[in-house]
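Below you'll find the structures, each written out as structure tokens.
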Structure 1
Amino acid sequence: MIFEVLHPFSVDAGFGKRFMMIMEVLSESHELYWTRRILDLPEAIIRILRSQDPTILIYTSVISPTVVLLKALRPNLRINYMVRGDEWGEFIYQGRRLRAWFALFGQRLLRTAGVRFVFVSWDLKDRIEARIGDTTHVILPNTLGHSISQIKVFDGRIGLVGDFASVKNIEYVLEELSKTTWECHLFGNRTLPETWNNRNIISHGMVDDLVAELKENCSLVVFSSLSEGFPNVLLEALEAGCSVLVHDSYPFQQLPISKFWRYNLEPGSLRNRLQQLIDEPRDFLRDNREFMELVAKDWAATVKAAFLC
């Protein structure tokens, strides 16, 4: 059987890691083709039309015109659209309104064509469907494939991963922590602006082994993103033995994480929650058993269930 991946664009960061992990699983049971360049799309279309029973995977709504063409020529094609994030929301945040509208148009085209949407979280599914209507879909959350036996108690050492002026919203966290004496270890592409040049904020820049750095420097990682799917960093924090703290709205609202490990995005809320965890230490594993069961699920099995069933 043939599995066609139509993604003639770059793969990097956390997306690239999960992309290659999915490719690895699919190649175990299928003859896998990855179209890496726009110029190779005609060859891929011919191969798809000649194949007996191909399955297709796309990663961006940019490719929607090609998908509509394939569906018109071969209506019964099985096509999956891996929705790794909120394209509309991210482009609006960046001020790229035309690109945002094109993403919305593309997603509506894919829905109308009967493409199956593969969402990485329930929050993301609800956000997309609120704009384009109900979809044929499956949920494929990021998982570790093994359990975590030990998570540190919060001791005042905080990890923060992301870049400035992005949907990661790390400015909110830095503003909150600038009024405290807790250590904040920042990992990201850009250097720390003078605005945040405080003694308790330590910028590590890009690192080769994030899990090792978090394990050495942090006991808790804060997530403040405004538009994301299911962050790989969340799993890396758990692998490092760190607890995680998320806010109580999109994109984390439906993750089964206890209220004791949540805050809201109002001024002072994050500081108050962190202080509570200092004053009354809690066991992350005990508080979040359902969530830990979710992330421990076998990755290969969840991928096969999503794409091959």
Structure 2
Amino acid sequence: MYDLIIIGGGVSGLSASIYASSRGLKTLVIEKNKVGGLVNEISIVSHYLGVENNENGIDFVNRVYNQAKLYNNTEFKIEQALSIDFENKIVKTNVSSYQSKAIIIATGTDKKEFYIKDIEKYLQKNVFYVVNENVDKIKNKNVVVLGSGDGAFKEAIFLSKFAKKVYILTKDKEPKVILEFREKIANIKNIQILSASQIKELKGDEKLKSIVVEKEETKELFEIKDDEVFLFIFIGRIPNVQFLEKIELENSAIKANSDLSTNIKGIFASGDVVNKSIRQISTAVSDGTIAAVNAFKYIKSL
């Protein structure tokens, strides 16, 4: 029996584990993939207080994970949570079942997938959702980054250090991107923004050799060619709420109170899985703190 189970080992779950363990709670963190979650995929961690200059996501995660592991009353298990018995606070995974007095759901988000004919045959060859582990493949090649947000533009800046040319393909006429990234891109010669555009076709054989782009207003076609072309996709994220049938949702995310409690007593939520307007490392860490402190108060009241 644990005091607290945290489902999700991203930065929000890690923050929660530190605040829970420091208060003496016997804590279990269950993470289905890599501890650190989405942050592992970020090329450079930016705008977070105390982050080291040009620190990549993996190095940042290693630092915070090592901090969380300092507490002897915290366990980490790489298992996938499959279901929750909310009444008895039992979490069933692909390996075992675990019981606790309270649960924090910090399952984060998953990538929003892009669909177009033939994309499946190029996935993990020429089409990717993650930059970090694929940089060596794109050296001196043409690269298309699909996405209109800060994340897409930040990764495009990073990719421009290796690629022959980077095309940022956005659905918006004027992408809503922070000034810092707009100014950097304006001074990078091998980045071109194709605004109000969409991908119409992928061409190739074993390798992707051409991406056909259509300008939405004029219907003009523009072809990006190379002996091998690469596509990186950043079109948004979806909260991971698949096995949370009894939890009240709002905008496809968990509806949580200001103390991050949910509609079920003893169940809290934290991080990007919560319905909110801003999703950043800083907000995820803050949520972890709030959820853990309030879970501690709940457990002590039992």
Structure 3
Amino acid sequence: MTADFLIVGAGVIGVSVARGVRRRYRGKVLVIDKEPCPAQHASGRNSGVLHSGVYYGANSLKARFCVEGNRRMREYCASKKVLINCSGKVIVATRLDELSVLEELHKRGTTNGVRLAWLDVPALREIEPYARTVEKALYVPDTAVVDPLTVMDSLVSDATAEGVEFSFNCAWQGHGGDGEARTSQWRIAYGHLVNCAGLFADHVAHVFGVGRNYRVLPFRGGYYQLHPRSRLQVRGNIYPVPDLRNPFLGVHFTCRPDGQVTVGPTALPIAGREQYEGFTGVNLKDSVGMVRYLARLLKTNTDHFRSGDSIVRRAD
């Protein structure tokens, strides 16, 4: 088999890249994935929140991608009539010492071009009647929520209609030589390869000598769902003030497009990249390396890992 452009991974990044490549260049675009259908992992197992860019360092790539991606995904959902909840997000403080972090978020968001507004207590109740804060809250109107699988179904349908080809149950197994990939089904000769392998992106990258100092460290997020007759009503998203030293945003309330309200996620370090329950998805060799790496992070407190660990334990 041959392909001008080979995309490894049929998650939201892989399918979006495939659509973009197909629109810009002539030639065959092939997406391979080891699963029987797309979005079986991170792309289909998330809260569906479209963040606005308020958390990230000023003018960072992450901030730029987030701001632009938020706008474009909201436009995409509107054009495709994909259900979306555009009720925004409030970030609330539970202690006085968190107000300085809110100020920092306001500064970052403003620099990144994010629409923001300060809310006093009465104004907060107008937007989220059951939310509480100390003195003031930060309102982020462009935060939205989608159903990830609905979005993925639409993206895959569009990509297929535009000429992108998909090969499922086709696992990447390594580099077969210059311009050739080995898979569980066949060898594929390609002109260009794009690594969108999600939780296994480091494995693919390392084969090409890229990012060997980096590895994926998986965390599993758990959610509760409020009973439909719960007195606690949430219109959009209610978030706590985060600890900016680590990547966890804290347990939050999210109203999904269908009206269901979730509370979460927890962030539990796990031994397997796809360990959704029990010991499924655990690879012994991989897991030993992950446990050792976690222990080293805790011992050295790299990137304030201990503060993140305390947040994980409180959330869980």
If you rank structures 1, 2, 3 by distance in nm of label points 7 Å out along Cα→Cβ at positions 70 and 158, the highest one is 1
Suppose P(r) over Cα pairs in 10 Å bins from 0, in percent works out to 6, 22, 32, 26, 12, 3, 0; of 1, 2, 3, which structure was it derived from? 3
Figure out for me which of the structures 1, 2, 3 the number 9, 29, 29, 22, 9, 1 belongs to, where P(r) over Cα pairs in 10 Å bins from 0, in percent, for residues 38-165 alone was derived from the coordinates. 2
A value of 1.1 was derived for distance in nm of label points 7 Å out along Cα→Cβ at positions 190 and 230; which structure in 1, 2, 3 was it taken from? 2
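The numbers here are math on the coordinates, done by the rules we state, and not lab data. On a predicted model such as this, the values are computed, not experimentally measured, just so you know. Cβ atoms are built from the backbone, for glycine too; each structure is taken alone.
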